[in-house]
1. Assuming 14.9 is mean count of other Cβ atoms within 10 Å over residues 152-159 as calculated from a single structure, say which of I, II it is.
2. When mean count of other Cβ atoms within 10 Å over residues 136-143 is calculated for each of the structures I, II, which structure yields the highest value?
3. Kindly point out which one of I, II the value -12500 was derived from, the read-out being helix-only ellipticity at 222 nm (-39500 (n - 2.57) for each DSSP H run of 4 or more, over all residues; to 500).
4. Could you tell me which structure in I, II was used to calculate FRET efficiency 1/(1 + (r/R0)^6) of positions 160 and 224 (r between Cβ atoms, R0 = 25 Å, to 0.05) as 0.40?
5. Out of I, II, which structure matches 26, 17, 10 when semi-axes √(5λ) of the Cα gyration tensor in Å, for residues 48-167 alone is calculated?
6. Comparing I, II, where is mean count of other Cβ atoms within 10 Å over residues 80-87 highest?
7. Of the structures labelled I, II, one was used to calculate Kirkwood radius over Cα pairs in Å, giving 19.0. Name it.
8. Comparing distance in nm of label points 7 Å out along Cα→Cβ at positions 256 and 280 across I, II, which structure shows the greatest value?
Structure I
């Protein structure tokens, strides 16, 4: 549990020392604890950050590290680059492992996006301009939506579930992309191995058998769902990452190139699982969304 807490703190602070040097936040309105779903009687919530001058697009930020999520980890400073350019930001808190496993957590994110799309007029956003971002497990969830966002069910009783969970662009830090080939081909980390054991609660009982690990690993690895129509994705990853090796980003890049999906990998030389000036890279993320959600040319 100590490792989960430390990773969540890292992901959700984005290196506080770097943020201390960030510009003063632009004006925004924050609405906390908007309930997007209920799970066994527990409310799942998101916080909404509305800038003074909206550009009509939305960015979902996955508040997640080690597949643990907490409202206390929602940080307005983290979203400065998005708010400054007019994006309405939705900070999504999901159900946590070990009580819930990765496939169940993924469904939380589908639901959050559907909820916002169904209620888009409430926040004055365009349902065709949705971006998503996060780091580590949050990056994995972002890529999951970029490759597996899908139409809702027209027959659903709940009108929210009739809406699409698709996003139009992804930008994320050091995400897992293939749990069955972690640092090299055949390196299975689905509930086993150094990383898989550390986060075993995220995989659950299906990881107890070789057959279950293989099935689950294929199901939760975004790399297996890449198509030419996948949302344009940007990954920033350190080549010194000791938790999620840069091999994860490299094999995702290879698959995108093979299938013709829009993708860019930015490598941070020597960087581990997080670094001091990640706030500057959030500006790069905002630029990616400017390009792929708003059709703007990248800023110099």
Structure II
């Protein structure tokens, strides 16, 4: 059994990861910045990865076998209006975490979560491989590029046991309405209850993205801790791009009442990439991982989650 520190455990992926670790026989120590999450099988500590001394003291106290670094700002849209905060949390927070591990001389595996957004328009139209250049187009993507580069630097310069993951799009129960499918699911639940007009306004639904269920992503993160090679970068992706409109239409088909979806040009993002799809073969070869949960189930579970919040 390994003791694994999850930073940002209160976030979307953190809870799913803590539950998966427990089911797999590991124990979780969770660092949370916001209110403590309720009901997670984890030992919880309040803290901020940007507070170097406090983070170092916690790591020195618990001396984990591994760290899975989830803490950070995850919204591209929010990053564009809060650029400096994005850099401070995502990039500088990662550097402080790595420096704490280095100063303490720990040999623990550190799994850093970067993002597929770092590729930008690199080789658009083909599945993206890890050897392609990073060409970030948003403050979020730049901060995640910095995250990955910091991890690789600390491996080269100091021998830290770091692995960098680039997850592509993922969703599922618990994701906030800052993202497309939770926004639609929440709106449908509100419409069904009579709390919202039956029209959902969206941005560009013609773009294509790889999507994976968050529970499969949590499984991938543990496999990365267990099996990946230090100093390497891996895509975590289904490798199966889908048109966003198809997912939105499927959610609409599950509604108990009629809903109308409107795609408005005013909501389009100037830096949206028409196609973002990745090659999963390197990670699959290292870990044997592949997605197991059908995306129709993901969307159905997501809608049920938001229906439950309306009833709560």
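1. Structure of origin is II.
2. Once mean count of other Cβ atoms within 10 Å over residues 136-143 is tallied for I, II, the winner is I.
3. The structure behind it is II.
4. Numbers: I: 0.40; II: 0.95.
Derived from I, not from the others.
5. Comparing all candidates, it corresponds to II.
6. Numbers: I: 22.1; II: 15.2.
Going through I, II one by one, mean count of other Cβ atoms within 10 Å over residues 80-87 peaks for structure I.
7. Checking each candidate, the match is I.
8. II
Computed from the coordinates by the stated procedures, all read-outs in this text should not be read as laboratory data. A quick note: this is a predicted structure, and the numbers were derived from the prediction, not measured. Cβ atoms are built from the backbone, for glycine too; each structure is taken alone.
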